[in-house]
Each structure stands twice: as structure tokens, then as C-alpha cells.
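Multiple structures are listed underneath, in C-alpha cells.
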Structure 1
Amino acid sequence: MRGHQHLIDVLAPQIKHRVPLDALLEIQAHFHAVILDSVGNLVKEHALRLPELEPLLELDPPEMWFPVLGMHGGFSYRLATTGADALLISESWSRVVWGSGQRHEITSAGSRLVEEGFV
């Protein structure tokens, strides 16, 4: 039984950043809306599963990349701040479309386009 408990401990998530689950799920919903507004047709065409944000809580630094087939690019995203007022920064671009870059700030209250035209 002791070996079994060790395996459970090893497999348990090692949380390095704290964001209340309800806030994280709201941020995730707004992030998904940003992706769908930008490339919803490609998400549907390629049956892509949109990224979940909970794994970010285990990473140091808390950042990931979501490539989108057919976009020749994708979305980088990172937690800039944690806690109840957590802030997710998302940057998207296509390597074949000059000036396609967009940066969004996303909180549990919604998303806001803060920069575009880079890359």
C-alpha cells in the first residue's frame, strides 16, 4: 500500500500558481472566445480541442503554445498575474499574413485587444 501512495503523490499535480477555479474557468471561456472569433472555421475544420488553462498552474513559467492547423501560426498564452484577479496574455499570429499579430488581455471579466499589427 505504501508504494501505491508514493505513486499517487508522484502523479499528483504540483501547483506552482494559484488562481481560484471559478476565475480560471471564466478566463478560459473568454480565451476560447478569442480563439473562435479569430479562427473558428479552422478549429471546426480540423476538430481542434481548445486548450485548457489548468495545466498552466503547474508550469514555471506559466506559458504555453497552441498551434492551429491551417493558420501557419497559433496562440501563445501565459499567466501574467495569478490570484482572484488573474490576467492571461494571449498573442496570436500567422507566419504567412504580415501584420496579423494580436495581443489580448483576458481576465474573468472578459477580453480586451491591446495591440495588433505586429509579426
Structure 2
Amino acid sequence: MHEVGLMQEAVGIAGHHAREAGATRIRMIRVRIGESSGVVREALEFAFEAVTEGTMAEGAALDIEVTPTICHCAGCASEFKPANVFRECPSCGSLSTDIVQGMELELTSLEVT
């Protein structure tokens, strides 16, 4: 479960920025994950509970935003949300290898006190 390692890193980064801001507690961490990132939301939530114990983020809320996968078609220059893993352009039928959104894993914001 790579989500534990990802969340350890995110909580570490959040703690660093919170301390730089003079905070003593993290109340909320907001993250953005893409549909095609390979990150499992439930595993990320479980990892968050485990890795925040004993940190300034213990008891904090985790807000997860999931972004849809959007592809770019080189054949007709359109952007589209793929219907399946084959990422076939609905306009021209070409297969897309260019994912422009949906691979994200970002720490987007913190609420601290």
C-alpha cells in the first residue's frame, strides 16, 4: 500500500509549512488526487489516520478532491473524458496517450492554528 508512504510525505510537508507559519496544530489537510493516479481514496484515508498519530496533524480532518481524467487527442486536437482505460477519442476514434488531467497527487492547502 503505497498510500502510507505518500501520506507520510504529505504530512511531513504539511508539518514543515505549518511550523514555518508559526502554527502549533494542523486542523485540516486538503489534497487533490486524480482518477488515473493509482491512489485509492479509502487507502489514503486509512493511511492518514495512521501516520498523523503523534504529530501536529493528529485529529485533523482530511479533505480529498478527486479530479477526473481528461485526455488530449492528437488526431483532432480535442480534449475529452475517456469512457474506459483505452482512452478512445469520442470525436475521431483515435487512442490518446496524452493525459492532461487526472494523474495529480497534490497537497493543496492547510488549515492551522
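For semi-axes √(5λ) of the Cα gyration tensor in Å, the calculated result is 29, 17, 13, so let me know which of 1, 2 that is.
Working through the options, I get structure 1.
A value of 36 was computed for relative contact order in percent (Cα under 8 Å, 6 or more apart); which of 1, 2 is the source structure?
2
Ranked by distance in nm of label points 7 Å out along Cα→Cβ at positions 5 and 29, which of 1, 2 sits at the highest value?
That would be structure 1.
Another question about this same structure. When distance in nm of label points 7 Å out along Cα→Cβ at positions 21 and 77 is calculated for each of the structures 1, 2, which structure yields the highest value?
2
Bear in mind these aren't lab numbers, they're just calculated from the coordinates by the rules spelled out. Keep in mind that this is a model prediction, so the values were computed, not measured. Cβ atoms are built from the backbone, for glycine too; each structure is taken alone.
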